[in-house]
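Please treat every number below as a calculation from the coordinates, not as lab data. Note that the structure is predicted; figures quoted are calculated from it, not measured. Cβ atoms are built from the backbone, for glycine too; each structure is taken alone.
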Structure I
Amino acid sequence: MSHSPENVVVIGGGVAGLATALRLAPLPVTLVVAAPLGAEAATGWAQGGIAAAMGEDDRPDYHAIDTLKAGAGLSEALVARRIAAAAPSAIDWLVSIGTPFDRHANGSLALGLEAAHSRRRIVHAEGDGTGRVVLETLARAARACPTIHVIEGVRACELLADDAGEVRGVALRDREGRVTALNARAVVLATGGLGGLYASTTNPLGAVGSGLALAARAGAVLRDMEFVQFHPTAMAVGADPMPLATEALRGEGAKLFNERGERFMIEMPGQELAPRDVVARAIFAEIAAGRQVVLDARLKDVERRFPGVVALCRAHGLDPARQPIPVRPAAHYHMGGVAVNDAGRSSVPGLWACGEVASTGLHGANRLASNSLLEALAYADWIAADIAGSAAPSGAAMAAPATLRGPSPARAEIRLLMDAQVGVVREASTLGAAAQRLGELRERDGDDLSLIALLVAEAALTREESRGGHFRADFPTPAAMARHSETRLAETVADAVETRQVA
């Protein structure tokens with residue numbers, strides 16, 4: 001099958017992009033991926049699993065309540081309930097296309113426990129290999145689907161809009177620098193997050209907010225850009241990106257210690273299973289005081305239950321069955337993104353967003369563990385239904401722009417700056433300095449990395465409170481009212497950044 005202007009273009013080959021493409025059948029879809037299908041997607045690195053109320057002692061309402069608690073006042077109740085209710089059917093759909101989830105001897109799903117969940121509800125595959133297994137299953141199904149045309153090795157570099165501002169296609173650049181225009185009846189962004197903007201990250205290094213830049217330059221509203229989740233237990237083994245020691249280890253009894261042998265989490269509510277932002281700040285405080293932190297994961301059957309973690313450790317000269325794992329916080333997930341409605345529509349006609357690139361209202365200020373794959377699966381279905389029920393636009397074909405922005409020459413500087421000044425603990429002086437420098441780089445280079453890093457820094461500077469994943473040392477308590485932030489590029493002043501807080 002070849003591309004036609006009647007195709008829906010989906011940008012991104014992780015769970016969000018693949019699930020959306022499959023759900024759109026029988027509509028024709030062109031799936032655009034920068035790497036070979038299934039490679040370099042953050043989905044494949046997800047060790048935890050998919051949160052779903054599948055146990056006899058569980059209900060979607062309980063799942064929604066846990067989500068709202070973790071979201072620190074900014075998770076939206078209707079969204080949380082809707083997605084939690086959709087979780088069992090999302091799992092059933094994955095099973096129907098061949099996903100081999102882990103099960104007990106009686107055939108029931110084996111359910112794990114992760115931080116801030118009140119029940120065992122983490123559906124997993126091959127122990128800690130859920131993301132990889134789900135991604136392989138979805139990629140296999142997409143390859144076999146006759147209505148999906150996959151274009152690999154190209155990058156989406158600009159959204160193409162008509163005179164009315166409706167997105168009608170996308171400009172693509174291949175490895176040789178050639179640029180082509182791909183016209184479409186609708187465009188879905190499924191490009192993942194921005195952890196690669198940080199020097200310490202568990203994300204693929206290509207996860208630098210490229211979809212956010214596409215949307216922002218097309219005039220879309222971005223929401224809650226300041227909320228970056230730092231995973232507490234990235235392995236401090238000198239790798240870039242950093243391997244992850246899944247939260248499920250702590251769910252099964254792994255403990256945190258400092259170099260003095262002290263369990264510094266023991267007095268905190270939830271201890272090692274406190275919300276991720278709490279654990280991340282506690283570890284950050286130990287490291288800032290000059291004390292190394294380790295995760296003691298010498299658990300029974302650790303090799304059988306967590307083969308992925310064991311393999312990662314051994315690849316870096318560690319044996320987690322015999323010695324603790326050195327850990328530190330690292331940028332892991334972006335709760336903010338392109339603001340979308342309950343059908344995944346952005347504020348720009350013709351443009352939808354799914355997965356980590358989107359801000360649906362589910363995660364609020366602090367994502368509940370293993371809700372991300374679930375959110376992508378649920379919205380993939382709703383986006384597909386919305387596009388299928390929308391009339392295809394008519395009009396002239398779009399042309400590719402004559403010139404396009406190049407890669408960032410200041411990538412290394414930006415990553416170090418974000419780690420040091422827009423990280424786990426923030427304050428006005430360092431945020432202001434970061435924003436100033438990022439603004440200078442953006443003016444000089446006009447690149448996407450400095451733009452998205454600037455949007456995060458500006459939003460963090462504007463939010464003068466501490467909430468969820470955003471902690472301000474100079475404003476350590478939450479404001480009386482929880483408010484979202486909205487950011488967009490101004491139309492009148494050469495792409496000036498406008499950020500405001502809204503009810």
Structure II
Amino acid sequence: MTSIMWFRRDLRLEDNTALNHLLKNHHDNPIIFLFHINPSQLTDNFGFNQHTFFSAVKHFKHQLVEKGIKLLILQGELEKTFKSLKEQYPEWDNIYFNEDETGFGAKRDREALAVFTNLGVTAHHFSDHYLIDASSIVKDNGSYYKVFTPYFKKWEAFEKRKPNIIQFKSSNIRLRPSIQATGEDNMGNLTDLLLPQEKLTKEIAQLNFGTVSAKKALHDFITNHLSNYDKKRDFPAQSGTSKLSRFLRTGELSIRTVFEAALPAKDSSGKESFIKELAWRDFYNMIYATHPNQQKEPIIPYFSHIHWVNDESQFKRWKDGLTGYPIIDAAMRQLKTTGWMHNRLRMITASFLTKDLLIDWRLGESYFKKQLIDYDPASNIGGWQWAASTGTDAVPYFRIFNPITQSKKFDPSGTFIKQYVPELKTLSEKEIHFPSILDMQIQQKRHVIVGKDYPEPIIDHQWARKRAVAAYEESKDRF
């Protein structure tokens with residue numbers, strides 16, 4: 001009999017729930033390590049998100065090669081692929097994987113379970129990606145929470161699973177003889193999914209991958225940044241966030257390992273805030289699981305009739321960081337060149353797109369999906385619906401971030417702006433937040449002519465704010 005370990009977004013050997021159960025139950029059986037590339041998940045117009053994920057797969061494959069293990073990489077329609085595999089290995093009778101609770105992954109898992117049943121294969125699937133499952137925390141009446149604070153109170157008291165201690169020694173694992181070779185015969189499946197070298201920015205080309213790199217980043221954050229997390233996390237010019245989300249997205253690091261690393265740290269407001277962010281991650285997963293159409297439909301029904309302007313030229317200027325609002329432009333250029341954006345800036349840029357420009361939040365979510373190297377569907381969709389005031393526990397529709405005020409508050413010296421909008425580097429910290437109001441004499445003195453060296457504002461914020469409030473109230477009235 002042969003067992004398969006089907007890796008997906010859990011690219012690690014440590015604290016891998018499905019792998020742990022497989023080794024406990026079937027370590028005497030031949031084992032195939034498998035990664036399946038589903039064409040329906042791919043797009044021709046892919047960006048940093050896809051490149052980074054498949055770079056992580058490539059790195060994981062090399063890690064296994066060093067242990068004398070081959071990762072079998074198959075590409076094709078799901079049912080056809082696994083039927084072919086069953087024909088090649090008719091003795092294959094068990095498959096282990098970590099399940100998805102939301103989105104495409106949940107739909108794929110339902111399809112896969114039906115396929116395995118038809119093939120006579122026993123599927124063993126486990127919860128692994130979150131500290132607490134989507135269905136575990138409910139109100140006393142059995143319904144799900146829609147507001148974070150009462151959810152968090154139960155989340156705090158809920159017992160969290162400990163990391164799995166896996167006694168993994170490849171020398172003790174019986175690998176399928178024909179799969180055991182360490183050759184690179186299926187690397188082409190991955191290479192075709194990566195961005196060409198000339199399209200990579202320096203930051204993307206220098207990314208580190210793997211569990212070792214992830215654990216180093218975790219140790220550095222816990223040791224040097226956790227205690228001040230609440231004080232520094234909103235300031236993009238400072239190294240105040242963990243940046244662990246990229247490793248959680250690929251599963252190179254488990255969420256249980258992160259939680260367990262934070263627990264022994266000295267109590268601080270920073271530690272408290274960080275753990276609350278882990279709870280938000282679970283909360284958004286629960287929201288997506290209970291609102292499966294959330295990526296396409298607003299959760300608040302009376303905001304289904306907003307008249308979005310959806311100006312294509314303004315959308316492009318937003319994506320390119322050419323709005324005339326320096327904090328917005330710096331943030332969007334950071335995303336465009338690094339595939340990452342500071343969380344405070346994600347809120348500001350999302351608010352600007354949806355409220356100032358009245359561009360549909362789904363367009364912004366789709367662009368972030370393409371670009372973010374740490375893209376998590378539940379968190380990204382939840383964040384966009386929060387900013388657009390269409391989601392659960394979202395910001396009120398009349399609360400609209402002022403990009404100038406936000407800039408002064410969270411990048412007071414303009415350090416972050418100057419890093420990504422270098423044409424404004426000659427401006428003082430008082431001038432840099434909204435250069436269009438500077439008189440021509442100062443512009444000439446600073447060698448920054450608005451409309452030439454830096455764009456005019458794409459829109460007047462105060463006017464746009466009134467328009468947005470009216471559009472949201474009209475949608476409510478129509479409902």
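Could you tell me which structure in I, II was used to calculate distance in nm of label points 7 Å out along Cα→Cβ at positions 124 and 308 as 0.9?
I
If relative contact order in percent (Cα under 8 Å, 6 or more apart) comes out at 17 when worked out from the coordinates, which of I, II was used?
Value 17 for relative contact order in percent (Cα under 8 Å, 6 or more apart) corresponds to II out of I, II.
Taking distance in nm of label points 7 Å out along Cα→Cβ at positions 116 and 204 from the coordinates of each of I, II, which one would give 2.6?
Only structure I yields this read-out.
Using mean projected area of the Cα convex hull in nm², single out the structure from I, II with the greatest value.
Going through I, II one by one, mean projected area of the Cα convex hull in nm² is largest in II.
A value of 5.1 was computed for distance in nm of label points 7 Å out along Cα→Cβ at positions 84 and 276; which of I, II is the source structure?
II
When helix-only ellipticity at 222 nm (-39500 (n - 2.57) for each DSSP H run of 4 or more, over all residues; to 500) is computed for each of I, II, which one produces -9500?
I
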